[in-house]
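Q: Each structure below is given as structure tokens.
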Structure P
Amino acid sequence: MAAAVSGSRDTVTIRHADLADLDCIVRIEAQSFPTPWSRSLLSTELRQPGSIYLVAVLGGVVAGFIGLWHVMDHGHICTLAVDPDARGQGLGELLVLAALDAAVGVGSDVVHLEYRVGNAPAAALYEKLGFERVGLRKGYYSDTGEDAILASVRQLSTDEGRARLDEAWQRWKSERGLQVAVE
């Protein structure tokens with residue numbers, strides 16, 4: 001994907017992250033999580049085979065990112081964060097949609113993720129996008145001991161799965177009033 005970004009505030013650009021985005025990713029990570037991943041770990045993640053990191057660029061600035069691991073025919077969303085100043089515009093949802101498309105593009109039929117039991121906004125987002133709760137990891141988060149909900153969305157590569165994704169993209173575009181450029 002090209003590195004060009006849109007300068008318009010009414011267009012959000014989704015593109016693959018690169019090392020030039022690392023400072024923004026580290027800043028957003030630190031603002032979003034009680035125990036953020038280190039700069040070193042995030043740098044490694046951006047270069048790791050099987051990792052797909054996407055950024056949302058709004059007004060020429062990285063406003064959010066998502067990380068997806070691809071192993072065989074499964075994807076795993078390992079991280080998602082949006083700059084606090086850019087929240088409320090649906091960028092998290094847009095990043096998940098882009099990650100699901102990317103997962104299908106590399107052969108994933110199922111995508112998994114986990115989120116904190118107490119994270120109601122995440123629960124609502126993932127449910128809206130068709131993720132189903134499939135398990136619970138007791139004490140998963142070492143910083144608080146909080147449990148993690150495991151969730152999956154399946155059959156992404158089927159005609160029905162693609163239709164669900166297309167419908168979710170159309171719904172997002174009609175609700176948000178932003179143009180989307182995927183590079």
Structure Q
Amino acid sequence: MDKEKVPVEILERKIAHKGKILTMYDDTVRVNGNITHWDFIHHDGAAAVLPVTAEGKILMVRQYRHALGRFTLEIPAGKLDSPDEPKIECAKRELEEETGYRAGNIRPLINVNTTVAFCDEFIGVFLATDLQKSCQHLDDDEDINVEEWELSDLIEKIFKLEITDSKTIAAIMSYAALLRGSEK
């Protein structure tokens with residue numbers, strides 16, 4: 001496929017804020033001959049993991065999310081330690097840190113760009129099986145509870161609008177599709 005012509009020309013990019021996990025930019029752009037400003041958020045990337053026990057249950061983490069002002073039920077995930085860290089290594093680390101389990105088998109499941117309108121965050125999502133108990137290694141600012149769930153109950157929570165995290169929804173629905181495909 002030929003590379004599409006990009007209809008936007010970036011004239012200037014200024015850092016508006018640099019934080020611990022992201023950098024916010026004010027971009028001056030030309031679009032259709034008009035000059036305007038767009039916000040852009042850069043994120044170095046992350047990895048997430050859908051851990052499945054030998055009994056077929058999915059390990060989920062419940063944690064408080066400040067941006068939402070509430071607790072969420074999610075798959076384990078975290079940011080890369082550096083932009084060039086292999087996502088599979090990040091996924092292994094986050095699995096053990098957040099759940100206290102290691103995976104005997106881990107493989108790619110799906111890739112997710114979380115909010116394409118203004119952010120370049122890219123999450124590699126992995127499927128982890130053959131889990132072995134280890135121990136949780138939470139960061140000082142983390143308070144995470146690990147819960148085991150049936151896939152069907154998680155899908156129900158998605159459709160009841162109780163799970164809204166995009167990486168978690170993508171992972172659960174991809175895993176469900178993978179299982180349906182293997183039944184054929």
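Q: One of P, Q was used to compute FRET efficiency 1/(1 + (r/R0)^6) of positions 12 and 132 (r between Cβ atoms, R0 = 41 Å, to 0.05), and the answer was 0.90. Which one was it?
A: P
Q: P, Q: which one has FRET efficiency 1/(1 + (r/R0)^6) of positions 36 and 108 (r between Cβ atoms, R0 = 25 Å, to 0.05), as calculated, at 0.45?
A: P
Q: Can I ask one more? Which one of P, Q has helix-only ellipticity at 222 nm (-39500 (n - 2.57) for each DSSP H run of 4 or more, over all residues; to 500), as calculated from the coordinates, equal to -10500?
A: P
Q: Out of P, Q, choose the structure whose coordinates give distance in nm of label points 7 Å out along Cα→Cβ at positions 84 and 172 equal to 3.8 when calculated.
A: Answer for the origin of the read-out: Q.
Q: On Rg/Rh (Cα atoms, Kirkwood Rh), which of the structures labelled P, Q is highest?
A: Comparing P, Q, the top value of Rg/Rh (Cα atoms, Kirkwood Rh) belongs to Q.
Bear in mind these aren't lab numbers, they're just calculated from the coordinates by the rules spelled out. Fair warning: this is a prediction, and the values are worked out from it, not measured in the lab. Cβ atoms are built from the backbone, for glycine too; each structure is taken alone.
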